[in-house]
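Student: Below are structures written as structure tokens.
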Structure I
């Protein structure tokens, strides 16, 4: 079954919303403040989560997804892992098929998804850049003349390196994992020592970024404001219909 373009974009949109609801971003300002003590003083992520994630096999998508839901915290790579499953399982539920890759920008230190999918009524496969860390859904298909659609809107560049690649029908979404007390969940709160004033946090910590919000992405057209009205970055071009 082929999905209509608006239905595919809606799947990605809802998955982004859900991912941002489930995972706090620990290297964006609001997440850093929320778990300030855990991140600053306890090195929570490095001490509790990093190794279990690194030690998984490439095909352990559900394990990584459920581990991240358990801890509720992550950076761009972790959000990409989680988002991959959320998009994939809905595409599979609707009896459609897509190839999803976790990719790293060659231009910046950032990880997100590239999705290749054949959509209803379109003459060829389309390629999409999809992200929850910096929320966006952008059609980056190659035009007949060889140029890249929406190239000027690709803040992280077009060239990428692939770390994972999977078709949506290759994941067993019924696999579930529970971690109970084997991996502690992070506690909210301020550090015991004197905290850096909020106005100085971004200048002091080079690993920390401003918040990339859903609201800003909607206002910039990076994700649609409603399921029935695609913005420019998600709309089909005439050549995609032949």
Structure II
């Protein structure tokens, strides 16, 4: 059996399950942004403290992998609503992350932010071809793992390897420091990581012939929109009851 045939031979049920789960995980609801904010704050404090261990822990919390892989899924399917949905989630994620990092940077080093620029912060401002290659490998690994649930134990390692959250935290630190160099370097680092993952994910999904699951993607998007709408209505009801 050839290399490509092994991808095409993946069970249809696994593909359907993966598409549904990825879209659910990439839904920009309260839980998503809560975990994102916590992970960015944790990464910001870890970076300012010079602790790689804390930064690694923050990467394990972050839910940002899902919308990036779903963007690759949308491109491989030529599914424009899914692409726009993913881009929107990623865009809001960047804004929330940078905002949280700015707040965290000020809280950590009030009046003395210049002392917070250390080696592990500067390391996230110098992207290279090597980082792009790592992002491609990580994108391939996380996409394949999404369709092969028996390999899910490898996901934490992949999340650490691709390092999506630290550049966003550094971006926020750069904003707090009013440092164009830090902002530009960390932004480029983030874009390098995202582009590498999307490219690898798109190729991997194409090899798996996942584009046949368009109907599954559409129904899951609708179901998630309905779920979020119901949750919002329930929250409004609770707030009204509390106000009374």
Structure III
């Protein structure tokens, strides 16, 4: 299967993409030399059917930015957009941040390219009463919009059947992750809580994961054997999902 060709498990559509697309060190290895910044996504979309937009975590751009993105890709292309750090890390200005983000991506929604959103919570966000209440508040606010919100946890305290059930009840998606085998980091799962499977591969750099240089933690090349470990999990997810999205963040 080529990168841009969706695969299938039974009758389930599987789409693979990357977390972000605009990286200088990709020019040469992936993008042809001389590709201008405003043509990177156009080239990317020839090889992948979906992309995860992570820059929105740091700042929400002007709507024109997303209009420009939409102009570079085919109508069938899908965007998954990460929510701002105010929502997941600072946990302040929640409603204002969500409204600003949804306003910014309105053109993607109008074009039918907006597939969903990602809320990546930090390791420090542990399962306790205040955190659970915050998630319920987030889910209630999210009910104003039609696109699904997928939640990624980094602390093992969330990886429990009762949490998966709660996410289902609140119409929130669950993100399955591949991480280094370290204490208190979650192991691999095959959960689907909203009808769509979501997997993120972060690499297995155990030695650099807690280091000072955060960019090094994701610098990892998976072996074919490591990727094959996920075949049974994807098949299991396929029993509960109408579509499975896989993003490489390494």
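Student: In terms of distance in nm of label points 7 Å out along Cα→Cβ at positions 22 and 54, which of structures I, II, III is highest? Numbers along the way, then the final one.
Tutor: Values: I: 2.4; II: 3.4; III: 1.5.
Going through I, II, III one by one, distance in nm of label points 7 Å out along Cα→Cβ at positions 22 and 54 peaks for structure II.
Student: As an exercise: Cα extents along the principal axes in Å, calculated from one structure in I, II, III, equals 59, 58, 30. Which structure is it?
Tutor: Numbers: I: 63, 40, 31; II: 59, 58, 30; III: 51, 44, 43.
Considering all the candidates, the number was obtained from II.
Student: Using mean count of other Cβ atoms within 10 Å over residues 78-85, single out the structure from I, II, III with the greatest value.
Tutor: On the way: I: 25.2; II: 16.1; III: 22.0.
Between I, II, III, the highest calculated value is found for I.
Student: Something else: Taking -7000 as the value of helix-only ellipticity at 222 nm (-39500 (n - 2.57) for each DSSP H run of 4 or more, over all residues; to 500) derived from one of the structures shown (I, II, III), identify that structure. Don't skip to the end; give the middle numbers.
Tutor: Numbers: I: -9500; II: -26500; III: -7000.
Attributed to the structure labelled III.
Taken together, the values in this text are just the output of simple stated rules run on the coordinates, not laboratory data. Since this is a predicted model, take the numbers as computed values, not measurements. Cβ atoms are built from the backbone, for glycine too; each structure is taken alone.
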